[in-house]
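Student: Next up: the structures, one after another.
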Structure P
Amino acid sequence: MDAILKPIGEAIGALLADPTVGLILRVAAAYWVVVWLASALWAFVDLRRRTANLLLPYVSAAVIVLASPVLFPFAILVHRIVRPAATVADRRLAALRDAALAGELDLARCAGCGTVADPDWILCPECRRPLGHRCDHCGRTAGIDWDICAWCGSTLGAAPLAGVVRH
């Protein structure tokens, strides 16, 4: 067995003794270290965009640095699995979009044409459908389907056809 391993060892030693091969190996090692440290920076910036916690980006970058140049690909894989899927900006935008949609759903609309109707309107400006009526006692606008005025408590006249639909 020594007869086979000795020539292989001498060939590898001669290859590594070559200055060109040594330079290539040093450049490759330096490149690997730069990629390792750049990965730690990427993990830091990525987690700052994805969480409001101030400590987590530092912890993530430290884990990648402490994983050493050999094991940092596994640390990056763990980072990719554990990190939040959406960025903070995406979550804020989704919350604003949901709030806008919820606010739009709460608006009163005309049952005839679907136009957004102000609660004080008596007729729809688009289709002229009755939306409400005025209380004879206090003068405030009452809903089309109300029997009594919510503002003063007086009895209202017969209500015409219902015209406002809440969505």
Structure Q
Amino acid sequence: MKILRYTTWNSPLGDMIVAASDVGLAGAWFTGQRYFGGPGAAWVRDDAHATSRAAIRELAAYFDGQLRLFTVPLDPQGTVFQKAIWHAIAAVPYGETVTYAVLAREAGAAGAARAAGAATGRNPLSIIVPCHRIVGTHGALTGYAGGLDRKRALLALEARAFELRAA
């Protein structure tokens, strides 16, 4: 079991737990997020960990409309399939959305939209691996482990920043 160092951050959409390994950022979860039970027994509170602090700086810049692409090194833990889905999610451009079916195809699993949805729900890197950009058929806002209100808010934030940039 990997030891993770974690801290908390009060984001504009609620408290988040940010955790990192010696390799990179392992997770950024909203408190109470589905599929996240909180810090594990082997986790150590470390409010000064460099990777966690870098992630928080980037998240703050994202919420301020100053950052569209995260650069913090990542170290999410999951299955090969989950990692393929998360990699495909990370490729969805800022301000754009794709369906679960498109996501599955991009990850090399055409026809596995439901499995892609399940893997998306277990994405440990909220916002940083932007699963809020994944939508249902015809753009329906379905599923977001952090809650649909947060998904709407994140999509609206990106739409506003896009509008400001175009003006």
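Student: P, Q: which one has mean projected area of the Cα convex hull in nm², as calculated, at 9.3?
Tutor: Source structure: Q.
Student: Right, another one. From P, Q, which structure was distance in nm of label points 7 Å out along Cα→Cβ at positions 21 and 77 = 0.7 calculated on?
Tutor: Q
Student: Looking at structures P, Q, which one was percent of Cα pairs over 14 Å apart, for residues 45-100 alone calculated from, given that it came out as 58?
Tutor: For percent of Cα pairs over 14 Å apart, for residues 45-100 alone, the value 58 is produced by structure P.
Student: Match the computed value 3.5 of distance in nm of label points 7 Å out along Cα→Cβ at positions 53 and 93 to one of the structures P, Q, and report its label.
Tutor: This figure was derived from Q.
Student: With relative contact order in percent (Cα under 8 Å, 6 or more apart) computed per structure, which member of P, Q shows the largest figure?
Tutor: Once relative contact order in percent (Cα under 8 Å, 6 or more apart) is worked out for each structure, Q has the highest.
Student: Please state which of the structures P, Q yields -18500 when helix-only ellipticity at 222 nm (-39500 (n - 2.57) for each DSSP H run of 4 or more, over all residues; to 500) is computed from it.
Tutor: Of the options listed, only P reproduces it.
Only the coordinates and a few stated rules stand behind these numbers; no lab work does. Small disclaimer: the values here were computed from a predicted structure and weren't measured. Cβ atoms are built from the backbone, for glycine too; each structure is taken alone.
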